[in-house]
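The structures come next, written out as structure tokens.
Throughout, read-outs are computed from the coordinates displayed, never taken from laboratory work. The structure presented is a predicted model; accordingly, all values stated were derived computationally and were not measured. Cβ atoms are built from the backbone, for glycine too; each structure is taken alone.
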Structure P
Amino acid sequence: MLIPKKVETALNNHLTLEMAAIYHYLSVASWCDANGFEGSSAFYHKQSSEEQTHFMKFFNYINQVGGHALVPELKKPQTTFKSILETCQKSLESEHKVTQSIYKLIETARKENDHATEAFLKFFVDEQLEEEMQFNRLIDRIKLIGGGPQSMYYVDKELEKLATTNNAEAGV
């Protein structure tokens, strides 16, 4: 086995957060659809797809280095929200939990002298910084724009743009 048991266990525990993020974003996308926010729905579908990719990277890595990836059991995600602002705030909270988990994974890998896993996690450190910055900017923009019906139309269109561009192009 190429992976220390403690690292394997920690990575499997992290899979729960990645899968929960997939479900969270799908739940938000469904709420957006039900409330006429098609652009926001597209954005959250894209977020869910990205989380699926992250989940599979972790899942495959565990198996590739001689561990045994385990499919996590999940609770049902929140299904109703008060506003697009709340969806962004909840998403930021979720991303922050993932970030903290990745930092703990790095600490565990270092303690176990697992340099391969530490190198693997570098991508996710960068990715999480990008995700948290994106949601912080979205929250700031929504607060600046306001919460009226016309404002929400504008916010929905902005999120739709993010669904069709990458973060670097969108300036988010």
Structure Q
Amino acid sequence: MTDTYRTDSAPPQNRLLATIARINETIRALTPVDLVQFVARLGLAVPYYKSGILKWEGFLDLAPVATLLFENEFKLHLPGGPYDFPFPSLFAFLAGVGEVVLPVLLVLGLFTRFAALGLLGMTIVIQLVIPGGWPLHLAWAAMALAVVAYGPGRVSVDNFLPFLGRR
């Protein structure tokens, strides 16, 4: 009777690690980094743009409901608070502009890190206004941080602007 067992010299855990490494390399080859960077930019841009476009009735014509929200509904949940927004009309205008302009910059990949930092700041403020929304806010923050850390990728206007550097 012949022995039908495998006689590989590598222990089973090394074969498992080698298999995992091959799978990892295959996934990496099939998922270009530039695609991942573009999808992160797009995923971060969409919810902000959808929210921002609702704040406007026309070009630089802020809808009254946007200001009313900052005057009456939105509160900053800080220790000892909640507190009203200081200068609610200004904050409503800045939020409206930021929620439209920054996502457009992100999708284009223009001044991308700046746009992602701006949306990260807005995410932090939104978390202070809606503390229970942290699971969604954490996802937005992760996308913003990824764009800030790794840049816009090659599918971006920034890639062609030498003063913004290529990364």
Structure R
Amino acid sequence: MTRRDDLTTPRQRRRLGIHYDPEAFGRFSESIARTLGTARFLVWQTAIVITWIALNVAFVALRWDPYPFILLNLAFSTQAAYAAPLILLAQNRQEARDRAQQENDRRVAERTQTDTEYLARELASIRLSLADVATTSEVGDHLDRLTDAIERLSSRLDDLELSSRLPPSTPHDR
């Protein structure tokens, strides 16, 4: 059986053109956006522009871009033409990450709320259960009463034992 006749896997259409890894390109665009958005880049760019203009104004023999500095403007236009889409791509990727993070935060908040409501219900049921439980002072009062009752019974038993040990009284003893 030839590959053309094999129907177990779908065929891929052959694409002409440039093949690239979108994830790698996205990371590259983010690194460019991070670089272009720094004060260091602006300082270096300003230094290069000042040097460019100074060399083209001061040294007549070195003028490769005389006033109105069309080559410099072309370089800025090219930089802007590439920087803008790269920055937009980086922003879109960041927005997608932010959306995913917000969705995750929403799920965590829902779970937290559900757990909190469950714990509140459990706490309420424990409070209801504890409403019927005797307090320490109540148990102490009951123990005091029991102790008093046991002492009274004990003294009565002692009295009964004493009276049973005595010989029976006769009429002439009185």
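Worth pointing out:
- Source structure of the calculated read-out (relative contact order in percent (Cα under 8 Å, 6 or more apart), 31) within P, Q, R: P.
- Label whose coordinates, when Rg/Rh (Cα atoms, Kirkwood Rh) is calculated, return 1.69 (choices P, Q, R): R
- Computing distance in nm of label points 7 Å out along Cα→Cβ at positions 31 and 135 across structures P, Q, R gives 7.1 for structure R.
- Value 31, 9, 6, calculated as semi-axes √(5λ) of the Cα gyration tensor in Å, for residues 79-126 alone, assigned to which of P, Q, R: P
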